[in-house]
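*Asks:* What follows is a set of structures for review.
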Structure 1
Amino acid sequence: MKSEKEKMLQGLPYKAFGPELLEERQLAKEKVFDFNNTRPTDIETRNKIINSLLGKTNGSFFIEPPFRCDYGYNISIGQNFYANYNLVILDCTKVNIGDNVLMGPNVSISTAGHPIHFEKRNEEWEYAFPITIENNVWLGSNVVINPGVTIGENSVIGSGSVVTKNIPSNVIAVGNPCKVKREITEDDRLYYYKKNKF
C-alpha cells in the first residue's frame, strides 16, 4: 500500500494531514521561520538555510524574505535565481526552476489543488502536479502559477497573470487566464521599457 507521501509525489489523490507529511511541513516551517527572521545583512545565514531546505540549488541565488513553502525538498532552483518579497511555493510535488529566472513580489506557485466537488474536498482529498519554469523566465509581480504548468524559456509573464496552461518559449503572456500576447523578437533587445531605448 502506498503512503500518502508516495501518492502525493505520483499525482494521485492523497491526504495531507497524516503524521509523515505533517511532520515534514512542520520541519520546513521551522527553517522558513529562521530564514524570515534573520537580520537583513545576514545573507550568508539565509543562504545556508535555503541550501538545507531546498532539494537543489545551483550557484548564486537571492531570495528576499519573507518566503514560504510547504516542504522545500521538492524545489529545485538554477543559477542566478532571484525572487522578490513574498514568494510562496506550495511544493507538494516537483517545482523545477531553471537558470536566470526572475520573480517579482507576491508570486504564488502552487502544485497543489483540491477536487471540484465539495464532498471530496470535505474528505480532505488533495492532489499535486509538477510545475516547470525554464531558463531566463521573468514572472512579474502577483503572478499565480497553477498545478501542472510549464513556462517555456525566455518568456515573460505579465504582472497579475494567472497561469492555468503551458506557456511556450520566447513569448510575452498576460492576463487571467494568462494568454500569449506576442512573440519576443530581436527588436526587443533595443528597448528597456516600452519604447524607451537603451
Structure 2
Amino acid sequence: MKKTKDENTEVQILDAAKNVFQSKGMDGARMQEIADKAGINKAMLHYYYRNKQLLFEAVFNNAFSLLAPQLNAVLNDDSSIEKKIRNFTSNYIAFMDKHPYLPAFVIQELNRNPEFILKMKNNLGFPNIEKFKIQVNQEVKDGILKPISAEQLFMNVMALNVFPFVAKPLLMAFTNTDDEAYNGLIEKRKTEVADFIINSIKNV
C-alpha cells in the first residue's frame, strides 16, 4: 500500500508542478504553491525533490521520455524520407495536442538556462538524426530529393511543427480563430505540413 501511495503522491506533485511551471515559468514558480496544488505540505515536497531545479527537470524528463522514443523510432526506422516526414509530423502534433505546454516550456528554460539541453542531450534516448542525415544524402544522390542538406531539412520539419504550439496566442489573433477553430487547424497540419515539405523537396 505504501508503494502505491508514494507513486500517487509523486504523480500529484509532477502534475501540480507542470501546471505551475507552465503558468509561472521556472523563475516565477514557488515550491509552496506547487505543494499546495499537489495537496501536500512543503516538507513532503522537499522529501521528493530537494529543490525547484530538480523538480523542473523531473517534469521535463517525464514528458520528454514519452516523446523521445516516438521521434527516435521514426528517425531510425527503414522507411523513406517522405514516410519519415509524414510519421514525424503526425506523431509530434498528436503528442503536443496532449502536452501543449511543452514547447513553450522548453524554450523558456533554454532562454533561462542554455546549458540545460546539453544535459538532456547526454541522456539515453535523446533523438539521434544520424540515420536521417545518411538517408537524406542518399536520396539526394539517387535523384529522389532535390539537393538539400539534412540539417536544413530537419530544422524545417521542426520549425513548422513546433511554432504553432509556441506562438498559439499570436497565431490565433492573426487567424481570428477561437480555441476550437485553432485546434481544427492544428489537426489538419498533421498532413498539410508533411505535404508542404515533401512537395518542396521531392523531384517530380
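Derivation of every value follows stated rules applied to the coordinates shown; laboratory data play no part. It should be emphasised that the depicted structure is a prediction, and the values quoted were computed from it without experimental measurement. Cβ atoms are built from the backbone, for glycine too; each structure is taken alone.
*Asks:* Between structures 1, 2, where is Kirkwood radius over Cα pairs in Å, for residues 83-162 alone highest?
*Replies:* When Kirkwood radius over Cα pairs in Å, for residues 83-162 alone is calculated for 1, 2, structure 2 comes out on top.
*Asks:* Sticking with this one: Where is relative contact order in percent (Cα under 8 Å, 6 or more apart) largest, in which of 1, 2?
*Replies:* Result for relative contact order in percent (Cα under 8 Å, 6 or more apart) over 1, 2: largest is 2.
*Asks:* Here helix-only ellipticity at 222 nm (-39500 (n - 2.57) for each DSSP H run of 4 or more, over all residues; to 500) has been calculated and equals -25500, so which of 1, 2 was it run on?
*Replies:* Structure of origin is 2.
*Asks:* Check the numbers for mean count of other Cβ atoms within 10 Å over residues 19-26 across 1, 2 and tell me which is largest.
*Replies:* Result for mean count of other Cβ atoms within 10 Å over residues 19-26 over 1, 2: largest is 2.
*Asks:* Can you say which of 1, 2 returns 16.8 when mean count of other Cβ atoms within 10 Å over residues 67-74 is computed?
*Replies:* Working through the options, I get structure 2.
*Asks:* Given a computed value of 1.5 for distance in nm of label points 7 Å out along Cα→Cβ at positions 75 and 99, which structure among 1, 2 does it belong to?
*Replies:* Considering all the candidates, the number was obtained from 2.
*Asks:* One of 1, 2 was used to calculate Rg and Dmax of the Cα atoms in Å, giving 17.6, 61; which?
*Replies:* Structure of origin is 1.
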